[in-house]
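Read through the structures below before going on.
Here, each number is a calculation from the coordinates, and none is a lab measurement. What you see is a predicted model, and the numbers here were worked out from it, not measured in a lab. Cβ atoms are built from the backbone, for glycine too; each structure is taken alone.
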Structure 1
Amino acid sequence: MQDTNFTSAVRAGNPDALLSRELGTRQLAANIFNYTVGSGIFVLPAFAVLQLGTAAPLAYVACAIIMGLVVMCFAEAGSRVSASGGPYAYVETALGPMWGFVAGCLVLSTGTSAAAGICNVLARSILTLAPDGSSWVYPFVVVLLVGTLVAINYRGVKTGARVIEAVTVAKLLPLLAFVAIGVFFIEPSNLTWTTVPEASTVLGTAGIVIFAFSGIEGSLMPSGEVKNPSKTVPRAAFMALGAATLLYLTIQFVALGIMGTDLANDRTTPLASAAGSIVGPVGRTILVVGAVVSMFGYLSANVLSEPRGLFAMSRDGFLPRILKSVHPNFHSPHKAIVIYGVIVLLIALSGTYETLAIFANLSALMLYFLCAIAALVLRQKDVRTDGEPYLMPGGPLVPIATCLSLAWLFYETVTRKQFIALLVVLVVVFVLYGLRTWRVKAQPA
């Protein structure tokens, strides 16, 4: 039976008002944390050691500083704009529909390609239990994974948030156990710096490691379902970033302390190798299972968040109207969730996600840049849609510092070929926007 608020919102023609605000600080922080702590922490410690040796923790410090600036921009923008769509809504409100469309495309391309890639790795990890030659099992597992998450989130953001909270605890247990046990096996000599790396080397390494910190751009998509966003978004964002940074630094120190620079020899499961070296095969197996749970947690947060981008872009006329439908009982953008699941499923099954993943990393940096500018403009316009906004310390200096640090990171890490590829993608996005604008103008009044 439809409630009175739903009927009133339908009559008012406001899709956002149909959604149920169920996400508090704890739930949103868990969503951001799950989006951030995916499979990267199980692999990237080896890459950091390979590039920086015993000074590997410096890469995480650099990432934490840059992402701290980014998160302050997101926190203020999110406290000022409470509509669904997260970064898309922030940029669209601040810079207009054209740049909003660009931001929406960047978020969705990053989210779908990352979800498909993680889904592929997770399915193949599960398939280690299946007999050889069972080629039909892989697509079955992929369909089962995506279908389960779509069904959970179809029933509303509250149900999806509960699953994410449970997975957050489950993914933390093996990592915390690794730290708690591993700290007693640290060799102090393994942590001694042999050389001081150059700033360009640290930043170049941070340019890869930073994607273990990314995820806030997608996790804030359900901002239209957040309680008291002017307070909840900043608190949740800082809680999640602080927890992730502390976890990453601790894990890197412990793993490096156990294995030293030999940690770089296993670039697939370095944490599992470190655990295996101190407690045997059981420790290795626990960390591998932890990686599987962590990937499932990432997918849970992804499928909860990203469909809200489709909903928001449909609400604003960029995508078909059907995607802004809201379920009368579950108060979820149910059709957007199903369509998003189908897109992820098709990419995961086709195998083309590897190509899209190359653009995903570049898209994230570009999106952070746009959101930093949006935060500055929103402050200048004094936009406030739901209560007193959060004011980041440092004022306009923070967005400027964010843009400068991202530009430097972009310069140090992006190759010429990747830069050209990103320009091609942006040209395609602008062409699509131009065609949409022409079509709207061509329609009779």
Structure 2
Amino acid sequence: MLEYIPVLVLVISFLCLLAIGTPVAWSIAISSLLTMLVSIPFMPALTTVSQRMATGLDSFALLAIPFFVLSGQLMNKGGIAHRLIAFAKTLVGSLPGGLALINVIAAMLMGAIAGSAMASASAMGSILGPEMEKEGYSKEFGAAVNITSATTGLIIPPSNILIVYSLASGGVSIAALFLAGYIPGILTGLMLMIVAMIWAKKKKYKLGRRSSIKEVSKTFFDAIPSLFLLVVVIGGIVSGIFTATEASAIAVLYTFVLGVIYKEISFKSLPQILLDSSVTTAVVMLLIAASMSMSWVMSFENIPQDISASLLSISDNKIIILLIINLLLLFVGIFMDMTPAVLIFTPIFLPVVTKLGIDPIHFGIIMVLNLCVGLCTPPVGSVLFVGVGVANTTIEKVIKPLLPLFLAMILALFLVTYIPELSLWLPSLFDL
């Protein structure tokens, strides 16, 4: 019974701190400290947790995060979102639920370029939300589509969370993870589009005008400079010309130059963009630091080994174990933000799945796709709150149209979970 005390202290203290409204990063750090106090005195426990928080950020790979956050801010302000939406509109605007489909495609493109679900939800919601209302779409349906489609950018590279998973897993190739995310991300987007079309037909939303080839060509050529960033960043990483961190710095330079050319970004607006990026980076880095300390504390207390043994004692069947892990992660995603969840639970579940012969790249995509659902669920879902705030509605009203979209995301998750080729085919093409 004594061996379960650290686990109980960790779980109970963390949940209690969350319940009284303590910020997630502080809840993680304090519960880590309380768990250490089970084994060692106060001062050594305090210095150990502090030290692990500091050393957790001592990673070259993590430098990519502030750069990608800044490039996302530059894209949001630099007119890129408008051009992507215009391109998506010419492709699917005449289909049932055309504006909803535009939202999904533009969010996939925006997420693929910016790598930020919150930036995508903010940009797409503020631009497309009023337009959808004008065309007779309900505000809640527009918000639901925007919230769920924004998460596709966390799977489609470049993605900060895949970099975090690479760090937590002990060095899984970032290039391989980036390539592995394309098909699952596109599959999730297609599932959301199918649901949006069915919902739009049911509600009899009016169809848009069919675009001419000339209009498609014009909007495509307008969007090419923005889309070319994908070729530069992903092509450079995969071909080995530069690392993910170097690619993130190139993304900042490219998006800044593009914003200046489009005359959407001026040197006067730069201080505010840098300040917004710094605030977001600080929040993410504090979460990473606290999560790294909790991950170390769990390892010190042998918690991952105990959980691994417990899971493997239930079954050695891959299908059953993956089902259990998916259900646990779906539950975790309701209460915990994505970054700490990846850093804390990767060391717990990765040894279990690798023992069963599951590729760490495949598991990384499963984990991130799973936790994307959590970003759309209360009480912690950050993208949910951004989407609802931009749409000027309430969570209670959005839940009904959100449910079928949730089911689409979960169906995509289980397809990706049980068909490894969806994640591993592209990396295998490049011998990664």
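Suppose you compute distance in nm of label points 7 Å out along Cα→Cβ at positions 117 and 421 for every structure in 1, 2: which one lands on 1.0? Answer for the origin of the read-out: 1.
P(r) over Cα pairs in 5 Å bins from 0, in percent, for residues 261-396 alone computed as 2, 9, 15, 17, 17, 13, 10, 8, 5, 3, 2, 1, 0: which structure among 1, 2? That value comes from structure 2. A value of -24000 for helix-only ellipticity at 222 nm (-39500 (n - 2.57) for each DSSP H run of 4 or more, over all residues; to 500), calculated from one of 1, 2, originates in structure 1. The value 25 for relative contact order in percent (Cα under 8 Å, 6 or more apart) was derived from one model only; which of 1, 2 is it? Derived from the structure labelled 2. Where is FRET efficiency 1/(1 + (r/R0)^6) of positions 165 and 413 (r between Cβ atoms, R0 = 41 Å, to 0.05) largest, in which of 1, 2? That would be structure 2.
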